[in-house]
Structure 1
Amino acid sequence: MKKNLVYKILEKHLVKGELVAGKSIGIRIDQTLTQDSTGTMAYLQLEAIGIDRVKTKRSVAFVDHNMLQQGFENADDHRYIQTVADKYGVLFSRPGNGICHQVFLERFSTPGDTLLGSDSHTPTAGGVGMLAMGAGGLDVAIAMAGGAYYINAPKVCKVNLVGKLKPMVSSKDIILEVLRLQTVKGGVGKVYEYAGEGLKYLSVPQRATITNMGAELGATTSVFPSDEKTKEFFEAQGRISDWIELKPDDGALYDEEFIIDLTELKPMAAKPHSPDNIEEVASIGNIKVDQVAIGSCTNSSFEDLMKVARILKGNKVHKNVSLVIAPGSRQVMEMIARNGALGDIISSGARILENSCGPCIGMGQSPGTDAVSLRTFNRNFYGRSGTLSANIYLVSPEVAAVSAIEGVLTDPTKYEVDFGDLSVDKFLVDDSMIVEPSELGADVEVVRGPNIKPFPLSCELGENVDGRVVLKLGENITTDHIMPSNAKLLPFRSNIPYLSNFCFNTVDEAFPERAKKYGGGFIVGGENYGQGSSREHAALAPLYLGIRGVIVKSFARIHKANLINSGILPMEFIYEGDFDKIGLLDEINIPDILDKLDSGILNVENKTSGEVFKVKIELSKKEIEIIRAGGKLNYTKKISK
């Protein structure tokens, strides 16, 4: 059979199961990455598994999220991660070295390898032909311990790129077009594989923008072939020995396919408050802009910032606009500093931030009240910026830069800027801020600060599960809704008891106290519940508050996995009308669960209304055992005895 690129990689890494779309498979993971926001919990879980040394080809711990050190908490987490990485054989990228996905792309990405990261934008590395996936911290910890990663074998959707982008239209516009066509839930259960004659015009940084933001489709991941463009990137990074050619077979089979004509694309924006709320910039109109933010793991490469510098050169940022720019890595920052581009950026009136995620995750630079902020980031979920009343638009670096000059949202095609050849023959390589682990890990003392608390564990599943409905929600609830991520709360990512007090506080501030009052219970929601980040805190905080099950119309992939890992029942309505049969504070009972899990159908008895209906709980045999054990860590300890 003629194989697509995705199944070629999966076949080489398959350790359990059959490569049939929808079937559960276990795959070997070559490399892992963590970042500090999710990393502390992941390494606490790695310690609990009880191994002496990581068993992957390479694992890297990055510090890039919790960078504002307003108290001791973030610095303590950084120290913990550095010492635990030292002990267990994990490379440590120090604070200031850059955003995990940008640095990984530059220094560690390897065509044909599998990568699992405790961050939903891990698919960035698909830009060089890796099968790179985001997951919860526990799944990453198990991969570091040598365990397989289990997913459902995906459908593969071929995206055929034809033609060439016009000036001032960018790869950001390509992924915005894919989102317009597919929506934020259209990619669930799929991998997007890019192909076509248009590839020869797209550099690795441009491809990485597309694979990075492919996470917003709900997709398992996205991938490009490894070709001559990829080879040029690896040569310039001084890593040609890591490069291999990787492409699908001629006539390879795909589950779906669609074409994007690059010549037809125009500059676009994702309007508030969803990455798939797409419209052409020219159609939106000249709305007043208060803030522009350029950076994040989506658009902070050397190529991106060189374009921004050339647009800003000789111009000034509008008096009513605050322009902030965060280079994606120390490599990028040093290169634009040495070639003069940073001087042009500073001269324009832009504010330079450190090489970190920064405002993308609400870590500083929150917009003002009712402000309009244009951002080159990947998400514009309600409240994610740190300002509930702000309107966030996602745009390309070109749109961002010209709008910062004009003071209003501006179609950049009116500007004539000569970008020339932005390819690089040799990147500036300096890995001195990547710390090699000790060879004698047993002698390393792991340092834990007082804010680092144990993670919560569930109990073995009983025959019946009952409780109140302590929260009822609508469609497209994100992990930012469930467990907000901002400068005030990120320092407490290693302290679930404290963090749980803010669970769902952007949609219902009373939820934590209500959950405590009734001893936990159930959450009810709509379509695409849990979209967004891989943060397992969105499962661990509800677990700490006593949540036993979540009943929704549909789940996002990573969040459902995190619920299972935490021992929380992930249930889905069979009939949409049953959603209306449950109200806030209704008392419900789910009987005979242990006997019915294998069937995939459970009975829900609403003791308040007298209604009875069925829900589905779609679990693999392994996931059923995990749920029975009360979560994946309990299960792992049980089978290792």
Structure 2
Amino acid sequence: MSKAPFASLRFAPAAVEVVRRADGVQVLRSPQQLQPYARCIGEYLERWAGEAPDRVFLAERAGAAWRRLTFGEALREARAIGAALLARGLSAERPAMVLSDNAIDHALLALGAMHVGVPVAPVSPAYSLMSKDYAKVKAIAELLKPGLVYAADGAKFAGVLQAVDFGGAEIVLGANPPAGLKATAFADLRKTPGADVDLAYAAVGPDTIAKFLFTSGSTGEPKGVINTQRMLCSNQQTISQLWPFLAEKPPVIVDWLPWNHTFGGNHNFNMMLASGGTLYIDEGKPAPGLIEKTVANLREVSPTIYFNVPRGFDTLIPFLEQDAALRKSFFGDLQMIFYAAAALPQNLWEKLEALSIRERGRRTVMVSSWGATETAPMVTAVHYQIERAGVIGLPAPGIELKMVPNQGKLELRVRGPNVTPGYWKRPDLTREAFDEEGFYRIGDAGRFADPNDPVKGIEFDGRIAEDFKLMSGIWVHVGALRVKALAQLAPVAQDIVVAGHDREEAGFLVFASPAGCRGLCPDLPADVPLEQVLADPRVIAHVRDGMARLKQEGGGSSTYATRALLMAEPPSIDANEITDKGYINQRAVLARRAALVQRLYAEPADAAVIRL
């Protein structure tokens, strides 16, 4: 296939230096030096408000139209809000906490806070809106001791605002204050005079805390990841050096990825801020009833880069296949497709390529990256031609990647200016997170795409903590098996959890895709319960055939499953089974659904278990 798509965009050359130690450890670095970077995020806003004050920075739906905010307006609003936060005495010990979804006012509060050195803590809206006990919001509030808590809609967030003790923090609402709740209108933050914004802005430095981002890990206990200005700004500098085409044409994105996660909030939002681009806030999500909003937005706005997670692409692709107007708009100005946050099954890669060729006669550049909340997030990036999913690229300038032999894999560890100094008020977790050389233990594994040519990059090789051994002593590499199984069990499987620790054979707990399963049974009435659809012989046969194909690929007992159980109940965010970005926590699912694992392996066989 022609490499013309990459020739049309300017990327940094692929290069890597590898230091091999006697104990098998390898340390990878980019030969490209990290160039000087901004002192703070506010410098980007100041720059574009000066150079392109009338260019649209953010846009969000306002009925059928779009509310647009220019860079000049954003700076004026951020300064006013920053003054209000200073007047209230907010600081790292009394930060601003945000409960709401992505929106212009959310962005202005965050920009205003960071401009004057006040950390902002965006919290997953699902913790407030989908949770039944608000346990995670309570834990985060107890850890942070916020000085201000913001929600866009008081009626929508009334439950959490009335149930959680925020320690006397000022409640700020965009609209609809609930009866009996003392609250400040968000508009009033723009009216606070007297604070010296310029003095506070000048005092913000690379080590100033910009954000607290929360990650739960396998225990479900929220951990406050400190994100400094240095982390955020150095990361944007690495991106600009690897993807210099960003400076040639201001990028435009249509993006739903939540700002309480590092992918949407640091990588994508900050990229538009650093490069003078435009972010259309997509109120849709990769879920039934919400993906249609994404589709409507993409019919109107042609992105130059499209970011998503694998589940997002899986949900969007059927619409692109069926809707010619959507396909034309989506690919019209598109320079690059970017996936991250989880491994992309190869079948989705091939479908995206086929759609691009169908619409424009050639492939669109497809790339990936890899990192974590603790790394702001980019550690490695693809900036060269790749031919398949799974490659996560090469270390970015200024970042060292250490590959340590561990359980038959190469564990990845990271050191650089983009790495967090630690977890807020948890020195114990901070100590555990770093090795003796100061490398952050990210928990993922990687391997060379071509062992004889490191320049071909690193492939993601799953999470160390998810892998397990069968009774035979053979390791099951969960990440790789999950991706292959999703491709073979499509469209039935929305996601898959791999079981089999200390058992003779691997098994699958399958989160069923309602749309995919019903699509195999078009004659069934729409009101038939999902459990009945999952028991349909056509669905069962499709799963069994997919499992058989997986076994036929060869590779031994650790590379396929002999049994599967379809689950109608979706993953629970309260139980930490899934993030709002769609990443499945394998360990949490196996623990919460231990009874289903027992059913998988029961003898005589459970009637609901699909066996090879």
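Of structures 1, 2, the largest value of distance in nm of label points 7 Å out along Cα→Cβ at positions 450 and 530 belongs to 2.
Tell me which of 1, 2 gives 30.1 when you compute mean count of other Cβ atoms within 10 Å over residues 98-105. Matching structure: 1.
Values quoted throughout were computed directly from the atomic coordinates according to the rules given, and no laboratory measurement underlies them. Not measured: the values here are computed from a predicted model. Cβ atoms are built from the backbone, for glycine too; each structure is taken alone.
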